Structure 1
């Protein structure tokens, strides 16, 4: 009985010791430090990192509510920039993992060849610096150093994945986008046919009608099918680039295979498509909305160069 009591006392003593050690470790390690760091207003983001042997120096500048690359003035992808802004504006620190970067660079991905340096500015004034290390295996946390602090903290979010971008990868793919209900005229020219649809509005969506022009002459037949036209306009109301081409890229050939002019409100979009050498190869495109050539998949030729017969009414077969 006495031995049992002694063992019990020893066990309780050891539990107390371990508990004290655990409390001291928590207090000194700072792993329970959870706080939010708010970043002041900013209008440009500078990103520096190494993409293999290439040194990346990218600056995104905000103009009229949109971000553009400083080097070539490319409009930046909206979703990518929103991720960056959200990550910068409110940084959730989950805890401190090291009191100093020194000796921990490799462990946390903060060595020069892997880290991403993010400098945030308001005008010419730097308002935040984030040295970004690697993301966690679950891509939910990152290791970073903030401003001039030497300690390494974990933050919520995949910061490395968000900021390790280049000018090309952050470049917007959007060429144009409009509300299909604003489209009032579409002119289509292909090797097989040329026609124009012009919209007649009778005061309500149900009263929308379309007029067909062939050879510069308005015709009564064929009659456009309103539902088919509406579905088609939804498809051509926006256009995204598959891949952008360089400014010195030559046209595939002189004459476009498809020419489409879309009038939407006060805007007119002129689209020209040039088929590739192979049947299913990407199509080269020029558009009045951008000075840059780009490519899209082969099926876009039929999407934009819609045959008139596909969007008109047909009598039911007897």
Structure 2
């Protein structure tokens, strides 16, 4: 569920301010929280913009299920871990922050903590098990798990048990004040707010969205104009991680003074265009990941609009305002 309209914008900004203030003066770790029955709050996170999401789950959290190892990163604010169960791997994704109000209302309580902090599960009919560690001051941290193989024989209960182990391991980390932070390079995309490089009103107009209908995630690495649920046109600017771009995956163009890879994707009802530009190496890479800026535009097919035309305009405005690579 997404919050909508001006209320959503205020909610996100309030959360960002709350987390940033909670992190003032902490360049390395969050503060211990939840001690002696105290409520677990976002003070344990420190500055959300520089959290190392792979530090959020205690290293031995999955020991009872199988050995775990790090997977290549895809996001600045999300970590991927593979837990080996027999001959299969379960992929755990963790670290994405969001307001508790943005988590689906159809949630089940897994574990209660002091001061209304809790672990909740969002029911799913698929193979993914989605949990959230909800802190007492209204911040949620996602922990989800899914089998890596589409034809997996693992029971859903086993997958959810691994997700729950990750969530409980996250609580352990937060309560002990062991959240780590990284120091981005002076020209890292992590130092740029994803909403900053673009004029909100102009971009919103491109997808017939309200100028106030903007979503900035708490770590500020993702920004959306419009509602990103496939119901209406929308624009996203994301700062992500990934391998070096392969020109065979699309068309290479010079946009805004930067080499860019244009990748269109059409379905019966939707037309999507992704435009990527590579940035600098990521210092904590698992397999050579780099920072990448991504503009994604979605138009409903019925509009007759070419999303790549819109995406080129957006990238043309955003790319010149990125740090030099």
Structure 3
């Protein structure tokens, strides 16, 4: 992995709001998405790949909304054709862009397969889920060479409520009318379901054994904590909630369930339901919901939201216990 080149400066637009949504829009080209949002009266002001210290980054699209709000859209989580999906270098490039652009809140939507021990009595394809937590992943790292490389020892970073509760309320309200129209079956919130995002560890689906491990864990935790909501896992993307929290970015994450996870139904059924939801059901709903969210939702209050209060500063002594602390302190970070 090449060393970052910090002679590169950010050359893209700035905005407090952004979307990184990927798979729910995979059935629409970048040009289609831009056209759909411009049809709402948005002005498309920028659309180029942006250089970063970690290599040439993804396309960044800037919009000015009719009332003047600036928003960014980075297609497909920042993935680049021919490179590892949501790999560490991709994550570094995307989050460096978000940091330099001044983003304070972002939407991330993903299509997932569900592992729910309750079977068809629980979460099903067609459901919208506002996740409760996530499983950490090897790509959930910081920004090498910056003050955002690692919170420790300067601070403790807590991951309770890793997805912004206030944005989740707004997303719930925006998705509900689509349930009434029949585009989604129901909306699950963290108050009624403890759904955890699980980012795949390889370049394709999990094995049946992988899913059986999660099935056993979900069923066991649900049985051991009968007074709390059941636990399920959602398998697909989980776009570095650690770094988002470290940067103080409010994350409105939503999952659109497309299929039962591997081994819980025949592979042919997984393929068929995925294709149907990806192409025919979700894109129209997502384009409308995200646009309305970016137009109407407000930034949560910094002093009360865990997205900004969960980073707790440590005593200076913790840093002085580390080799190299004098050199580090002279960096001005």
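Which structure, out of 1, 2, 3, was Cα extents along the principal axes in Å calculated from, if the result is 109, 53, 41? Structure 1 accounts for this read-out.
When relative contact order in percent (Cα under 8 Å, 6 or more apart) is calculated for each of the structures 1, 2, 3, the largest result comes from 3.
Each value in this text was obtained by applying a stated rule to the coordinates, not by laboratory testing. On a predicted model such as this, the values are computed, not experimentally measured, just so you know.
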